[in-house]
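K.L.:
Have a look at these structures, which come just after this line.
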Structure P
Amino acid sequence: MAATAASGSSASSGKKAASESRKNEYLEVVGGNVISATGVTGRQFGGGLIRAETGDKSASTVSRDFIAKQSPTQSTFQMLKLTPGANAASSDPFGMQYGGGGFSVRGLDSSQMGFVYEGIPVTSSYNSQVNPSEWADTENQEQIRLEQGSPDISTPTVNASGGVVFIQTRDPSHHFHVTADATGGSYSMARGFMRVDTGDLGRSGVRMFMSVSHMEADHTRGAGHDSKTHFDLGAVKDWGAESRSKLTISYSNFDISNYAYPTQAQFDKGGYNYTNVYTGTNTNYYKLHQNPYEALLVSLPTKLKLIKGLTFNFTPYTYYNYGTTGFGGMVAENAVYSGLSKEQVDLNGDGSITSNKYMTYEPYIEETSRSGFNTNMVYQRGHNTLTFGYWFQYENDNLFSQYGRVSSSGSPLNPWGDSNYYTVNGHPIMLMASHSYVTTNVLYIGDTLSLLHDKLKLTAGFREAMVNRQGTNSLPGTPYHIETNTAEPLPAVGVTYKLNDHHQFFMNGSTAFRTPTSNAMFESTYNGAVSSVGNPNLKPEYSISEEIGYRYTSKLMMARLTFFNYNFTNRLVSTVIYNGTQQIPSQLNGGGQHARGVDFEIGTAPIHHFRPYMSAEYLDARQDNNLKVGNDYLPTSGKTAVNAPKYQLGFGLDYDDGRFFGNAGIKWVGRQYSTFMNDASIDPYVQADMTAGYRLHDIGMLKNMEFRLNIVNLANNHYLSGVYSVKSNAQATTGTMGSTIAASGAPSYYVSTPFMAMGTVTAGF
């Protein structure tokens, strides 16, 4: 991506690249011959929304030509939203909110998917959440790959029953250069980015880059202000023609305020937002909902060619996150509860204790450390390729909460919540105090047999996944120690058959499972009563999936059609439970579920500088069981699964002549149910985004200077974009045994991003 290399690009070099690419099966340039400081080649199919695939599973890859033209504030979820089956519900347009908003594929949400960032499995075992804002800045992302089905045997994840997303960062340049950009836009958004590539460091075989960015923005609805500082480092050591190591380090520091997620009724009345006015009793004051946190990700994937036909792969990694989700709560001085134990505390400091209630800060503080390694040997001889490997991971998650002190203006004395809290006999009064330890061991073996001059490939694999979960809950009156062990055999088979350079068929059958989140093991309390019963016996989710598909690849066009089927037992559905005003991620067992559907996507090479792309999905996802509630059952069997729109359409159109460029994306999503009873849903919606820009000739030291305008939600449509909290039934329902089952509450939702305009200027030096 060197700006120096980009400045040397010309029409002749473009013709040379095209000529060289014709030696291959398809026309695609990745990495070299860029025409901008941002790494755009102008040649990737579908404007960077489709890439040639040859594996036995369906997959969609978003590449640099698309990523570089989007707003640098867009999250990984938003980058994938035009691909088949992907549904991204934004929580904010700047990609800073924890969790990145809602994301689902084929009706399965992000908690059922694996996310692998440069070899690091980034999904939490504690609550199945991921946070794309922690990953590399978009300027450093080379490609994002979505595998819609079950994971390969070597993928380091045990929760990917709904597919896997792989995030790959750019390699450092072989030449020294500097790249910088600045962005400003609606809602006082301002962002700056700078990256330095060292080039090759002597004859060491080492090259690296370092980058830093900072962003500030006001909330698009309600009160709040967010800021983020991010650092990326990438270093590559080449050991030989087929051996190398790549060090990736990403660090983020956030100081943000949370958004509120309204019910349908609240949205219809103008939305539910946090306010900038503090009355002394209102818990919706925005400074009581702060979310400061920091995250560090480090990985070192290494590939060593030992001898002819034998390759050793080893990826050690570590992940650390420490942060706070803030809430406010009114508490009586004579009834300050920790678990089922009641304390009396002088909250206002007047020397007496009464039944009067005062505002306290009730933060949800989480500290997570996760370390492990994934290693395998790959032996290729003749027509066989044998893989044998082992993945190990240990995760330590500490969750705690205490009553924090609040100033007269409503601000917590410490937004992090780990100091300036109330104590009894010198000890903090805990609202939550759980500690979980999850140890994962996975052994895997697989073999690929190539026949008929590599036209036919047969793959078979097997994984044995073993997960030990232990936890302690220190709240008075709750079960203290919990331990579960799970072991699952996970076979997989796949076939590909290549008719010729243009036509390929593929088929696979896979199994996957995931353990319940660790937080589901713990009993929760609020105001001296049990608010949620811990369930260490919640069964793991297990899935069986099949795909059969066809791919067409030529110099002009790529297209693929995939039919899929999956069946779940003990389908685990993510939701949110409330401890007072605290919102805690949790899970429901939805029983069995099956789905059948078809995915389609098509994209072209440049045609008079235009590169269109289209995707579509039809999905019929149904629940197989009635849902038990108390001593009765909700009649949910046969109803449509939650978060599973029947129809989705995506369309992208890219134009790039080297100077003028533009990009448009339109996504239409059908109705989504938010309850198991299908008595609450969000309407179909459409969103259109647009990019327009111009690249200048070099001006002195400035290379490939570029001006870009990004518009999000061009039509300024106002809609609910996704389900934040799933419920069993929004209305009272007669159970299958005749009793009346009360409503479980109203679901809450993500709210669409309003019209946004952002301008970016980029240059290399």
Structure Q
Amino acid sequence: MSNDLEFLRHPLSGVDRDDLQRALISVGQSAADAFPKLIDDILGHLKACSPLYVLSTMASWGLKASVSEAGASPTSIMSNIQQHQVELLQALAMTLPPGDWGRGPSDPHRLTEIMDAIGKATDAFHHRRYLAMEQEHNPEERFIIGLQERMRVHTQVVRNWGYFSDVVQISTELYGALDNEFEAHHGFSPTDLIAVSRDLVKIIETRNSDRYQRLTKVFRGRTIAQFVKLYFKYFPELEGTPEEAMRAFPPSATLEQVKLTVLAHSDLKLLGIYTAPVAELATMSGRSEATVRKILQTVSMKPGSLMGQDFEHFFMGNPIWTAPLIDFGGEFLSAIPQSIFSHIHPMMRELFEAAGLKEQLERRRAEYLEWKLTQIVALTLPTARLIPSKKWQLDGVEYETDLIAVLDRVIMLFEAKSAALTPAGLRGAPERVRRHVRDLIVDPSVQSQRLTSVIWKAKEGDAGALEITNALGLDVTNVDTITRVSVTLDDFSVLSTAERELKEAGWVPADLPLAHTLNIADFGCVADLLSEPLFFIHYLSERSRIQKVTEILGDELDYLGLYLKTGFNLGGLEKGEYLVAISGMSGPIDHYYTSRDAGVAVPQPRPRMHPYFSKLLTELESRSFESWTTAGLDILRSASFDEQRQAVKGTERLRKSVQKNFRDPKHECCMVIIPPAGREAVLMFYVYNQAGAFKRDDTVSQLATEVLEQHGQPRCTVVGRKIEDWDRPYQFVIIASPRKEEVSA
């Protein structure tokens, strides 16, 4: 299997395990020794220069990506700075009393030292955990330690639970329904807060964009005089004249030195760029200035607010996450306004609980998730029959399935779980994490698996099961595929993708096939990029299987990126012999959505398919004969892109062979694709001409029977192509099993 994927062996994979453990323990000890000093160094810098200037400069150069006609850049201008590091720096600054804050801007050298120290501090925090390897642990303890580390890294580093416009839409829909009750306590509504925060992000992005565009024009200067004149031309707010500025430079100054000086001078204006403009926000959002100011105060902290707090907690439960602005003398620094949306769920949870609306919020989360899930499925599967919130009984116990979708021979079972990940869970407290695994991953999987078993029993004729499926309005006679999906509001991907480890630790029953679990924002992306029903169903069904047969490290959109590239036809990787890291596979998806949010249209990522196979699938959906979904899924499961190309070449060779040799009773007329283990069907292409049309059914029946007997598969999907009508993707499709054949003209 190639799929144009590049696989690199991890440089440590061949190192002796004991030697590696000793080395990591040594790294952990060094990190533990260095950590306190790194924190002290950072605090020392913040006492020497204004944290407001430092935060503004780091945010401007480290958290902003460039946007061009080609779309948004995947990296920021200063790629070694990430949002979680700026959040940590801000929290450290808030531990200092206001009197200890530095008063002036930072010079470039000191700023470099701060950025270096904050990066090393975040690394050291995690590396210290290697010291836990010195102790002996049983399998469950080793799993807990490993899972805790994945939780810690995910919590500290991952910030985007959805793309910006999607997060704004979901948040508004979710919380806006409780506007009146919330406003009665806080004086503003959730919709107000979201609208003002959205516009704050836009204003600061616009200011930064304008600044970068002007600086780009300035840096076209080829001489000192030209450069300085351009600086004054494009920054007319500057005081003085170009001539006065040039006289301030020594005669020996080079153009490069002047550029660095001018750049540092322009950075002095960054504090103004990142200060929230109350009046402009009021006009833009349509709210009063008093409402805007109240909102900004609510999501702000004043200098010194975190005095005496333990620095250790800032890595896994940073107070900045729910109050990311700084209130300095009635003005509000917003170096990381996007942090409001990164942490909108815990922020809203705190505010609703403060208003005494905890129960109302929990009910609303549950109602909204079911509604949003149903809306997305209805848009993606417009011809499916949807059965929402259906109750049913088994052995005297009542159960409820949140959503059932029926399309042809496919039944999709959806569970919606709206519980939130608690702060203790975020920190990886073992018992809390175990409870989350049970409530949000195991229980919904048990629920959907229970109904799956009922459906299969009903198909086999079990009277009790048939009574249940009939009550649900399900005709299970011809069901071929059942797909189970659990959808959440919060992001649990770091837990749900650890299926093998969860089972090895005993947290998940070994015989329980976990349903695919993803959050509602990612579910929306899957539906958007895989809007054709066959791709949507195929992804959701294969996503669960791939998680079981292959150890893969990556988030949901990395999996989606992998699917777009490979269709989850991973060949040898499905043997489960390797641990595969796919981080970064979401790159094209990120580029598409971030460009969309920046107002630049770029091509939408699509599943990589050979044109013939794409045409074949489109024709199947267009005709929508009975069992078209089964045929389509069998085709999608049969071959990677490279294998599709080989198949098309093979059918072309068959066409020529049949044209030449059709009079020979034993002429070559079919090609069989045997997919990897785990698939139910083999795929056969049968080529014939008009002269042989009268015997095609008998021939295909004989060939399919031989294939089924030889390979032991429960199904053979046959695609028939007629030489005289070669432009059509197929003339007929037959789905053959040991018991019967079904034909589509």
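None of the figures in this text is laboratory data; all of them are computed from the coordinates on show. The shown structure was predicted, so the numbers you read here are calculated from the model rather than taken from an experiment. Cβ atoms are built from the backbone, for glycine too; each structure is taken alone.
K.L.:
So helix-only ellipticity at 222 nm (-39500 (n - 2.57) for each DSSP H run of 4 or more, over all residues; to 500), computed for just one structure, reads -16500; which one of P, Q is that?
P.N.:
Numbers: P: -1000; Q: -16500.
Label of the source structure: Q.
K.L.:
Continuing with this model, one more query. Please compute distance in nm of label points 7 Å out along Cα→Cβ at positions 38 and 702 for structures P, Q and give me the label with the greatest value. Can you show the working numbers first?
P.N.:
Values: P: 1.6; Q: 7.3.
Once distance in nm of label points 7 Å out along Cα→Cβ at positions 38 and 702 is worked out for each structure, Q has the highest.
K.L.:
When distance in nm of label points 7 Å out along Cα→Cβ at positions 118 and 462 is calculated, the result is 3.6; to which of the structures P, Q does this value belong? Mind dumping the intermediate values first?
P.N.:
Details: P: 3.6; Q: 5.8.
Here the read-out was taken from P.
K.L.:
When FRET efficiency 1/(1 + (r/R0)^6) of positions 294 and 718 (r between Cβ atoms, R0 = 35 Å, to 0.05) is calculated, the result is 0.55; to which of the structures P, Q does this value belong? It would help to have the intermediate numbers written out before the result.
P.N.:
Working: P: 0.55; Q: 0.00.
Working through the options, I get structure P.
K.L.:
Output the label of whichever structure in P, Q has the greatest value of distance in nm of label points 7 Å out along Cα→Cβ at positions 94 and 398. Present the calculation step by step, with values, prior to reporting the outcome.
P.N.:
On the way: P: 3.1; Q: 4.5.
When distance in nm of label points 7 Å out along Cα→Cβ at positions 94 and 398 is computed for each of P, Q, structure Q gives the biggest number.
K.L.:
Could you figure out which one of P, Q the value 1.11 for Cα Rg over 2.2 N^0.38 Å was computed from?
P.N.:
On the way: P: 0.96; Q: 1.11.
The structure behind it is Q.
K.L.:
Between P, Q, which one scores greatest on distance in nm of label points 7 Å out along Cα→Cβ at positions 342 and 542?
P.N.:
Answer by largest value of distance in nm of label points 7 Å out along Cα→Cβ at positions 342 and 542: P.
K.L.:
In terms of FRET efficiency 1/(1 + (r/R0)^6) of positions 126 and 606 (r between Cβ atoms, R0 = 35 Å, to 0.05), which of structures P, Q is highest? Spell out each step's value before the answer.
P.N.:
Numbers: P: 0.15; Q: 0.40.
Biggest value here belongs to Q.
K.L.:
Work out the source of 27.0, 87 here, i.e. which of P, Q gives that when Rg and Dmax of the Cα atoms in Å, for residues 326-469 alone is computed.
P.N.:
Numbers: P: 27.0, 87; Q: 20.5, 75.
This figure was derived from P.
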